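Next come the structures, one after another.
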Structure 1
Amino acid sequence: MSLNESLDIENLDKYLSEAITLVSEHIKNITKEPVVPRIERQELYSMVAHEMPYEGADVQQVIDDVKKTILPYCTKIGHPRFLAWILTSPSPAGAIGEILNVGLNQVPVAYKGGPAATVLEQIVIQWFGKLFGYPADHGGILVSGGTMANLTALAVARAVHVPGVFEQGLQNIEKPLCLYVSDQGHISVERSAAMLGIGAQWVRKIPTDSYFKMKLAALHEQVAKDRAAGFHPLCVVAQAGSVNTGAIDPIGELADFCSENNIWLHVDAAYGGGAIITAKGSELMKGIERADSIATDPHKWFFIPVEAGCTLLKCREHLYSTFKCSAGYLGKESAYDYMNYGFQLTRSSRALKIWFAFRVHGLNRISRIVERNMALAHEFRKKLENHKRWEVFAPVELSIVCFRYVPASHWSSEALNALQYKILAELEKSGKAFLTPAILDGRVALRICFANHRTTSEDLEILYDLLFDIGNRSINS
């Protein structure tokens with residue numbers, strides 16, 4: 001055993017350059033098909049080196065293996081017709097920022113763990129707070145994504161409404177807690193309730209109207225019913241861009257209700273938050289600045305590489321008092337230590353890629369792309385409505401369109417649902433585009449989310465023709 005042995009690599013510049021070239025090739029070829037690689041898991045597993053590597057290999061050999069067995073089998077999330085889920089196409093500037101971030105390897109657990117990373121996170125949190133209209137003394141932290149952003153905010157809500165809960169837990173509370181979210185709410189709300197000891201069954205799913213927005217009257221009724229039964233209504237989670245249809249709940253009216261009833265208002269703007277930088281989006285989310293907390297995802301409609309989520313708190317002290325920790329081995333604390341503003345200690349720096357991309361592109365340019373995405377959604381909806389074989393399920397508020405192919409009026413609900421799944425499977429098989437379904441009132445919909453900076457009207461036309469052709473072939477096969 002050598003006492004001088006290290007993990008440093010000779011000719012590091014050469015190999016870093018080759019790695020960067022691979023990333024560059026992937027981005028340059030992002031518009032080529034297939035969108036989703038067509039290879040079975042077991043076949044791919046057998047191709048990739050999977051034996052435990054007790055002895056090291058030549059760096060060039062491993063890079064060549066990446067080029068041969070990894071790069072060709074990466075889903076092209078940045079492809080202009082990758083319009084599934086809400087994984088947006090990251091900007092190349094964001095990728096540069098992430099590459100720099102990985103190389104610098106800063107850990108903003110404490111200021112000394114990364115002074116520049118800490119300051120960058122403070123700046124980025126200030127930027128997002130300003131976008132959403134929060135006061136200058138607001139708080140926040142960057143997290144992995146919307147799920148952790150919601151969990152963090154709900155943990156603060158629980159701490160504020162149940163003082164001492166971090167020390168005593170929920171063992172001795174007088175009244176069981178309840179959360180309220182529309183029936184279009186994200187699954188992370190239920191998961192958060194389970195993680196926080198509230199229990200998923202105490203998440204009240206409030207019915208929605210024909211626009212898939214929370215019914216205020218139904219919420220009022222449920223809260224009154226719970227209070228009469230001895231429960232403690234803790235928090236209402238409003239949707240600012242629901243995962244299925246992009247619906248935005250009536251945030252201003254919910255803020256009035258929560259204020260009058262001492263209920264925490266959290267807004268899940270993981271997807272729709274990006275629209276806040278447009279005139280239309282700002283109007284649709286009017287009143288969001290009154291929320292106690294907001295979750296948004298820079299890695300969605302702000303076009304930042306994953307992972308990048310953000311939790312904002314109107315009152316910084318609430319965030320600090322919830323997560324403040326102390327341990328001798330962490331050293332002397334600073335008021336800017338992010339270990340006191342979230343659950344994680346060791347955590348990657350997520351601010352550099354956001355700061356870098358925003359500075360390179362500017363919010364005005366990003367805003368124009370978000371506006372184009374919304375315009376494409378409306379254009380696509382109109383195109384569908386002009387043909388009798390398409391049924392549009394919901395109004396287009398942001399950039400999601402839910403629709404289905406209906407060959408004839410006599411088709412049963414079960415047959416129509418099966419047909420939509422068949423169309424999606426054939427579309428993915430073609431390699432030309434990738435969409436996913438949504439289930440609305442028991443009906444399967446084809447769901448398209450325009451949240452991609454590369455998507456154009458030409459892609460819209462290609463996709464429409466593809467879907468129409470696959471629909472026709474599916475009913476004739």
Structure 2
Amino acid sequence: MILSYPLRPWPTTLILAALGGAAMSLAHSPLAFWPALWLMPVAITVIGLGASRWQAVIGAVVFAAAGSAGLLSLAWDPVVGVALVAYRLLVLLVTFQLAHRVRRAWPPMVTAMVYPCVLVASEFGMSFSPLGTALTDAYLLGDALPLLQLAAVTGVYGVTFVVAWSGSMLGLVLWDPTPGAWRRPVVLAVAVLVAVLVGGLVNLRSMSGDTLTVAAVHAPSFRGKPQSVAQNLERLDTYAPLVREAVSRGARLVVWPEMILSTEAAWGDSVHAPLAALARETEVCQVVGFYHRDTKRNTARMIGPDGTLYTEYQKTHLVTAMETSHPGTEPAPVVDLDGVPVGVMICNDDVFTDVARQLGRDGARLVADPTWDWRDVAVKHAQIPRLRAIENGYAVVRATQGGYSQLIDARGGLVNWHSSLDEPHQVLVGELRLGGGSTVYSVLGDVFAWLVVAGLVVLVVRRPFESRNGTI
């Protein structure tokens with residue numbers, strides 16, 4: 001092998017760690033250079049196979065430090081920034097220490113699977129935390145739609161695994177460049193990638209032919225939530241022309257941003273009544289974000305073309321360290337709109353898989369997603385609803401203040417988008433291909449992630465069968 005154990009001299013480990021960290025920073029920075037996701041596992045695999053325990057510890061620290069610039073660019077709070085770096089450092093430390101244990105019993109090809117398994121297990125574990133799936137690497141893959149279609153079967157964790165695993169197999173080439181050592185794992189990795197890409201292309205071509213013209217409107221020049229009836233009426237006057245324009249362009253569903261209006265018991269029907277009147281005038285269904293000042297509830301109201309309140313959903317997942325609203329506990333509703341099952345979720349709900357998956361199981365073919373972002377998270381958050389659409393087989397209408405409004409088809413394709421950070425007043429209209437209402441993932445859930453966790457346990461705990469002469 002070209003890099004013998006332990007890696008000597010020490011600078012070899014440090015250089016590899018620094019290069020791997022630089023790749024991490026490129027992948028996570030505003031540049032979003034997604035090919036770097038394949039380069040990170042190369043360095044991790046070589047260090048895992050060849051470094052001593054102490055070399056691996058120092059290498060993990062250097063790796064995380066070099067990658068911190070990209071990670072910190074995603075943080076909206078200093079505490080969150082520290083948590084992001086600490087999380088990546090922990091993943092590396094666990095990977096290197098488990099690899100040190102596994103490599104004594106298993107061949108390099110098996111040891112190289114430690115990182116993808118640890119990464120998926122950590123992402124899955126984080127999904128139960130207040131950050132949800134926000135740290136998942138699959139969100140960094142941008143417009144690689146054929147690869148992302150795997151999420152319809154495995155969820156985002158399958159995408160993360162395939163990228164990390166194929167990159168780890170490439171690391172074996174650097175570890176031992178003799179063809180006999182790397183040919184089988186590299187050929188296997190290429191075969192799996194080709195199969196995933198072909199399956200993704202087939203899935204992209206199999207999308208339903210049913211369409212619906214929808215619109216997202218935003219005028220986020222307003223700051224904060226309305227504090228009075230007068231402020232609400234001012235916003236209604238601003239949004240009414242946008243709704244009328246959307247309807248004139250054929251929209252049958254119009255979505256407003258999160259918490260764009262507010263209400264409280266003392267105001268009576270003074271805010272909802274003119275909104276219902278606008279719905280009757282334009283004869284269009286609208287989903288509007290509301291904040292209930294007295295009960296501290298963040299909701300989305302679906303108002304029918306006849307002005308009737310079809311349903312009201314209370315946001316389930318609040319933004320950590322920012323929102324003080326009370327989280328909802330009721331499932332997100334699915335309402336029939338002229339034969340199209342339409343669901344509702346709100347902003348940070350799409351960072352988690354439970355609300356989105358329930359909508360898929362309930363047969364939603366289109367989901368309205370009122371959102372309120374800010375510049376630091378706008379780019380990263382804009383990728384997340386695309387994965388939820390793929391996972392659960394529905395299109396998404398995302399109306400956002402302080403970020404990116406998007407019209408997303410049921411395969412994660414971006415039909416239309418606009419930055420409300422650049423031009424506040426905008427009517428985003430497009431014809432969306434609707435989903436089938438259900439996928440393998442929406443039915444089976446996180447089975448793939450559980451299988452990876454089980455495989456990691458077996459890999460670490462169980463030793464392989466050894467022949468009489470002690471060889472594997």
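Which of 1, 2 yields -0.37, -1.00, -1.09 for log10 I(q)/I(0) by the Debye sum over Cα atoms at q = 0.12, 0.22, 0.29 Å⁻¹, for residues 111-166 alone, as computed? Walk me through the intermediate numbers first.
Values: 1: -0.37, -1.00, -1.09; 2: -0.25, -0.82, -1.20.
Traced to structure 1.
Could you tell me which structure in 1, 2 was used to calculate Cα extents along the principal axes in Å as 83, 44, 34? Display every interim value, and only then the final one.
On the way: 1: 71, 70, 43; 2: 83, 44, 34.
It must be structure 2, since only it matches.
For structures 1, 2, which has the highest computed value of relative contact order in percent (Cα under 8 Å, 6 or more apart)? Write down the numbers at each step before the final one.
Working: 1: 21; 2: 16.
Structure 1 comes out on top.
Taking 4.7 as the value of distance in nm of label points 7 Å out along Cα→Cβ at positions 95 and 271 derived from one of the structures shown (1, 2), identify that structure.
So the calculation was done on 2.
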Across 1, 2, mean count of other Cβ atoms within 10 Å over residues 159-166 reaches its greatest value in structure 2
One of 1, 2 was used to calculate helix-only ellipticity at 222 nm (-39500 (n - 2.57) for each DSSP H run of 4 or more, over all residues; to 500), giving -15500; which? 2
For distance in nm of label points 7 Å out along Cα→Cβ at positions 287 and 327, the calculated result is 2.1, so let me know which of 1, 2 that is. 2
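Just so you know, all these numbers are worked out from the coordinates, no wet-lab data involved. Quick caveat: nothing in here was measured; it's all calculated off a predicted structure. Cβ atoms are built from the backbone, for glycine too; each structure is taken alone.
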